[in-house]
Every structure is written in C-alpha cells, then in structure tokens.
Structure I
Amino acid sequence: MEYTVKDLGGGVAVLHLDGRLNMTSAARLREAVTSTVANGHPRIAVDLANVDFMDSSGLGALISGLKTARQAGGDLRIAAPSEQVKLVLQLTNMERVLLAHERAETAFSG
C-alpha cells in the first residue's frame with residue numbers, strides 16, 4: 001500500500017491510500033495516521049477510492065487511527081470505499097463508527 005498526505009488547512013489532512021489494506025500494510029497506515037496527527041492535523045479523511053481490498057487487519061488500523069485522532073481532539077473519517085471495503089464494514093457493523101463520505105476533501109465540511 002502506498003499513500004500520500006494532502007494538507008487541506010485548518011488541521012485537516014487527506015490520506016490518499018493506494019493498494020491493499022491488509023496485514024502487511026496495516027502498520028504503515030497506523031504510522032501514517034500517527035505522523036499526520038503529530039504534524040498538526042488531528043482531523044483526517046482517509047480516501048479509500050484506490051483500495052480494492054481490506055481485511056480485518058486493515059479495519060483494525062482504521063479503528064486505531066480513529067482512536068489516535070480522537071485522543072488529539074480530532075476525528076478520522078473515510079471516503080469513497082469500494083464495494084469490498086463496504087462489505088467488510090457492514091459485516092463487522094463498523095459502518096456505524098466509520099461513516100463513509102462521498103469525497104475525502106469534503107468529509108469535514110458542513
């Protein structure tokens with residue numbers, strides 16, 4: 001999994017993920033969220049548009065990121081999940097915790 005970080009200002013950043021979010025890449029996502037929060041961006045939108053597969057380790061990394069962001073006074077939101085990612089969220093009842101937004105850039109607006 002590769003990622004890029006885009007600063008939207010006002011403490012908001014977008015993490016654009018690309019690839020598979022699984023056991024081998026989950027630690028990288030955790031590190032990316034921790035680093036982004038440490039750099040003054042406690043509100044993070046995770047763009048999942050280019051994530052074609054997520055397993056329970058990936059879900060755990062998102063939940064860990066949510067906790068990290070909230071402890072810093074922010075939040076973590078997801079955007080543009082694929083059908084497979086939506087299915088994982090539904091099967092685990094996590095779609096109630098990680099609400100999906102249409103676009104990462106607007107996840108924190110309005």
Structure II
Amino acid sequence: MSKTALLAKLTAQPCKRDELLAVIADIGMSNVAGEPGTEVYAAHKDQNDDDVVWFYELYSDQASLESHGGSEGMKVFGRAIRDYMAGRPELFMLDPVAAKGVDF
C-alpha cells in the first residue's frame with residue numbers, strides 16, 4: 001500500500017486567523033493524537049496572506065485518510081472552525097514520491 005497526502009488551504013475571515021489557529025492547536029491536534037495512520041498533520045501560516053493557513057497531512061494509506069476524514073473528531077473540528085472560516089477548505093490530493101525524514 002502506498003502512502004497518501006493532502007494539502008489543505010484554509011482561508012480565515014479577515015483578521016480571524018489567530019482564532020482559527022487556536023482551534024487548530026487545541027481541537028485539531030488533539031483529534032489526530034490517537035490516529036495511528038496519521039503520520040504527519042502540520043499546520044502552517046502563509047507568509048504572504050494573513051488570512052490563510054495551510055495543512056500538510058500524510059497518511060499511511062487511503063483507508064487512514066478516509067478514517068480521519070469521517071471521524072467524529074473531524075466533525076467536531078469542522079463545527080469549531082466554522083465561525084472563523086471565509087469558506088470551505090480547498091483540498092489537494094497528493095501522491096508522495098520523495099522526502100527527507102519520511103519513508104515511502
């Protein structure tokens with residue numbers, strides 16, 4: 001089985017990125033702590049857009065990504081970020097091929 005990755009762009013409402021990041025740090029990170037197939041779950045502030053957060057996610061396989069996406073924790077997370085978001089997250093599916101620190 002090959003690993004799968006996801007890049008997500010979350011655009012916050014104007015001046016709400018810090019609140020969004022607080023929810024990510026609290027609820028988002030605690031939700032993935034017990035997910036064995038979630039290998040990397042990293043949030044990043046965009047250096048050129050004060051309202052954007054990028055997520056890089058790496059999963060052991062497609063089933064792990066699907067389990068994460070359909071989990072009760074993700075439903076709670078989605079409801080918690082709703083008030084800070086300018087719209088739906090943009091999701092980009094990726095097939096990893098090479099990286100430092102990660103075996104494929």
Structure III
Amino acid sequence: MVNPHAGEAELLVNGTPYVLKLTLGALAGLEAALEEGTLVELVQRFEQGRFSARDVLALLVAGLQGGGHDLSREELASASIGGGPLQAAKVAAELLVRSFSVPDAS
C-alpha cells in the first residue's frame with residue numbers, strides 16, 4: 001500500500017502496481033541521469049509545465065529504484081503504463097511534490 005506521507009506514489013507497469021519513492025540515493029541517480037540542469041531546474045520545469053518525456057522517464061526510473069524495484073530505463077520505456085503517458089507524468093509530478101514538500105505541522 002502506498003504511503004503518500006512517506007513520499008510514495010504508485011505506478012501500474014504492465015498490469016503490476018509498483019510503489020515508487022525518491023530516496024536520497026535515487027535522487028543522486030536522477031541528478032546523474034539528467035542530461036541538463038539540476039534537480040531544482042527539474043522541479044521548475046514541472047511547475048511550469050515544460051517537462052519532457054525524458055524528464056518523466058528519468059523520474060519514474062529513479063522512483064522505481066528508490067522503491068526497491070530493478071526495472072531498467074529500457075524496460076520502463078517499452079512497458080505499458082496504466083493510464084498512459086498522462087498518468088506517467090502525473091505520477092512523476094507526485095513524486096517530486098511528495099519528496100520536496102514539508103509536511104503540514106497541524
């Protein structure tokens with residue numbers, strides 16, 4: 001079960017639900033995988049709706065790795081995503097929000 005308070009999100013890949021999470025190690029891998037810019041610039045691209053399919057794929061692969069799954073970039077790129085590309089982008093954005101938001105103190 002997904003725990004959004006722990007920064008987790010769910011993605012349906014080839015009919016199987018996966019829990020994704022951006023751990024520190026996954027974020028470091030994501031930063032290394034970005035072909036340009038920093039994590040802050042990646043967040044800004046999502047906030048401004050200027051993200052690319054490459055951004056979405058890199059985020060989802062990092063989230064899968066952080067969630068303890070070993071799907072490769074190539075496997076994910078050729079997989080069937082439940083909800084299609086729009087859902088993939090939504091889950092990628094959720095990962096960013098859940099990873100970089102400060103929990104409400106109330």
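Rule-based calculations on the coordinates, nothing more; no lab input. Since we're looking at a predicted model, the values are computed, not measured.
Summary table below
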| read-out | value |
| --- | --- |
| helix-only ellipticity at 222 nm (-39500 (n - 2.57) for each DSSP H run of 4 or more, over all residues; to 500) derived as -11000 - corresponding label from I, II, III | I |
| Among I, II, III, which structure scores highest (criterion: relative contact order in percent (Cα under 8 Å, 6 or more apart)) | II |
| Structure (I, II, III) behind the derived value 11.1, 32 of Rg and Dmax of the Cα atoms in Å, for residues 7-70 alone | I |
